[in-house]
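Below: a set of structures, written as structure tokens.
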Structure P
Amino acid sequence: MVKPLSSSLILRGILAIVVGVLALAWPGITVLALVILFAVYAFMAGGLQAMLAFSSERPGSVIGHLLFGLACLAAGVIALAWPGPTAYVLVLVVATWAVVAGLFELFAAFQPGETAGTRTLFILSGLVSITLGVVLFAHPRIGAFALALLFGLFTLIYGVWALVSGIELRGHDREAEPQEAGKTPHWGLRDRHAA
């Protein structure tokens with residue numbers, strides 16, 4: 001019963017390790033791959049907006065969905081036509097997200113009812129997020145490569161975790177098989193004989 005899950009974890013772990021090593025070995029290609037992934041997402045979002053436009057009953061929402069769909073398609077084309085500036089913009093989006101998330105974490109640290117340990121973690125993670133955002137704003141070109149390296153490192157760590165978890169789960173599955181092999185299903189018959 002656990003075997004498909006363990007096999008899935010092992011395969012995902014191996015795949016993540018390969019992707020992580022490739023991302024660490026070639027961060028420039030990783031940045032380009034992330035830009036292409038963004039373009040694919042933009043094309044999918046544009047297609048979804050077009051579907052929503054043609055399934056809408058009101059004319060105002062049809063126009064809105066079509067315009068938003070066209071904007072998504074344009075973003076995808078721009079990303080593929082000019083990957084360098086797109087990577088730059090994506091770094092700025094991540095930098096903005098990091099600063100805003102850091103500010104929210106600092107704000108959450110001073111909410112009433114938080115313990116000292118929780119406050120400390122919120123403050124530290126907020127300061128780290130803000131620092132990351134400021135560094136990405138200051139050096140976006142280096143930030144793109146740094147994000148590619150962080151992506152590779154994260155993917156590599158996840159891959160090792162998934163692989164180890166899958167192997168451990170498979171070991172637990174093998175230990176449980178001999179115990180279950182000696183048991184026969186009783187389908188409630190045992191309860192009737194005991195009475």
Structure Q
Amino acid sequence: MSLIYDLRYPPTSLHFPSSSPFAGYGYEFLRIPLTPEKPRRIRLISPDFPWAFDIGPSAGEDVVTCLDVLSTLYTALQRPLTDMEWGTAGDDKRASLIRARDRRLWMQPALHGSSNSAARTRPTVRFERPVQREPLILRVDWLGSSASFMGLVKDEAFARRRFVPGGERPETWVVKFQKL
């Protein structure tokens with residue numbers, strides 16, 4: 001099964017195109033074991049990001065499913081970038097992060113006001129000015145325009161270079177991305 005998924009949106013937004021043999025199915029269809037070996041724990045790495053994500057079965061499951069992979073990636077990549085992560089990025093990467101954040105924010109629907117009409121008509125009193133904050137840069141912004149999940153591959157050579165020698169590792173998969 002081939003799947004391309006934009007990691008800026010939650011897995012619940014997934015749907016299969018009409019040309020797919022899985023047309024009509026939603027994200028629930030991905031609650032199937034990741035591989036025939038039915039792993040209980042895996043690790044995801046990528047040359048496109050500096051993190052490693054360990055994944056176990058979600059509640060009610062005995063094995064890691066395809067949906068577990070997408071849900072973990074989505075959740076982990078929605079976390080704000082830390083000062084340390086920002087500090088390790090060079091000037092070009094920082095500029096790329098800001099551009100990706102701005103594109104992501106431009107794509108999200110703007111939420112202005114409340115849908116509750118009573119809340120709109122109720123008078124409000126403010127005693128201090130709200131602090132204007134710059135929108136957060138998220139880990140997904142690290143991927144730039146390549147935030148589209150394309151799949152997982154095995155690459156033991158890359159995995160060996162990525163981890164400190166001597167430690168025990170779970171089954172490791174390399175995440176592949178493509179430009180949107």
Structure R
Amino acid sequence: MKFLLGLVLGILVVPATIFWYFGSGHAPVSTTDPDMPFEAYLARMARHSRVDRDMPRNVPIQPSEANYLVGADLYQHHCAVCHGSPDSPKTAIATGMFPHPPQLFHGKGVTDDEPGETYWKISNGIRLTGMPGFNKSLSQTQMWQMALLLADADKLPPSVKTALTVPPAPPNPPPANAPPASPKKPK
């Protein structure tokens with residue numbers, strides 16, 4: 001009988017304690033807070049299991065200078081602010097994020113990952129990291145061009161390395177005769 005009572009109490013107390021921990025404001029939610037116990041381990045395990053299961057195994061485009069150059073332009077516009085560029089310091093945005101985004105052109109980056117793994121991450125994003133999924137804003141070919149760029153980052157031709165160090169052009173500047181934007185009034 002004591003065993004059964006202990007089992008029932010354990011089944012009730014553990015979820016109640018977890019609920020209290022999160023509901024009372026004790027759980028770390030700030031980017032400056034330390035990890036929760038087992039947070040990094042469980043997140044990494046779940047990510048690796050899902051990516052290994054779902055990543056594409058065949059690359060539908062060939063690595064070429066033209067594909068790398070398109071990938072570099074896309075990377076500069078969509079990724080560099082968080083993941084950095086060659087020979088550039090970490091940006092303020094990357095410094096303030098948690099978890100810190102990997103700097104893909106420093107160290108080995110993701111050159112040891114299969115291109116399909118990088119494609120999956122570009123396409124789907126990674127929950128609770130700030131990494132968005134681009135499957136609704138980029139074509140499959142564009143995502144593969146970035147995946148190949150990153151997979152081969154350690155052996156890119158000089159023209160592509162140069163493209164990665166030049167700041168991207170701003171997208172569609174407003175016309176010269178456009179009225180200035182007026183600030184919104186608070187409600």
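Odds and ends about this structure:
- Computing Rg/Rh (Cα atoms, Kirkwood Rh) across structures P, Q, R gives 1.05 for structure Q.
- Of the structures P, Q, R, the one that 2.1 was derived from, the read-out being distance in nm of label points 7 Å out along Cα→Cβ at positions 71 and 87: R
- Calculated for structures P, Q, R, relative contact order in percent (Cα under 8 Å, 6 or more apart) is largest in P.
- For mean count of other Cβ atoms within 10 Å over residues 23-30 computed as 13.6, the structure of P, Q, R it came from: Q
- helix-only ellipticity at 222 nm (-39500 (n - 2.57) for each DSSP H run of 4 or more, over all residues; to 500) derived as -15000 - corresponding label from P, Q, R: R
Bear in mind these aren't lab numbers, they're just calculated from the coordinates by the rules spelled out. Every value quoted in this text rests on a predicted model; they were computed, and no experiment measured them. Cβ atoms are built from the backbone, for glycine too; each structure is taken alone.
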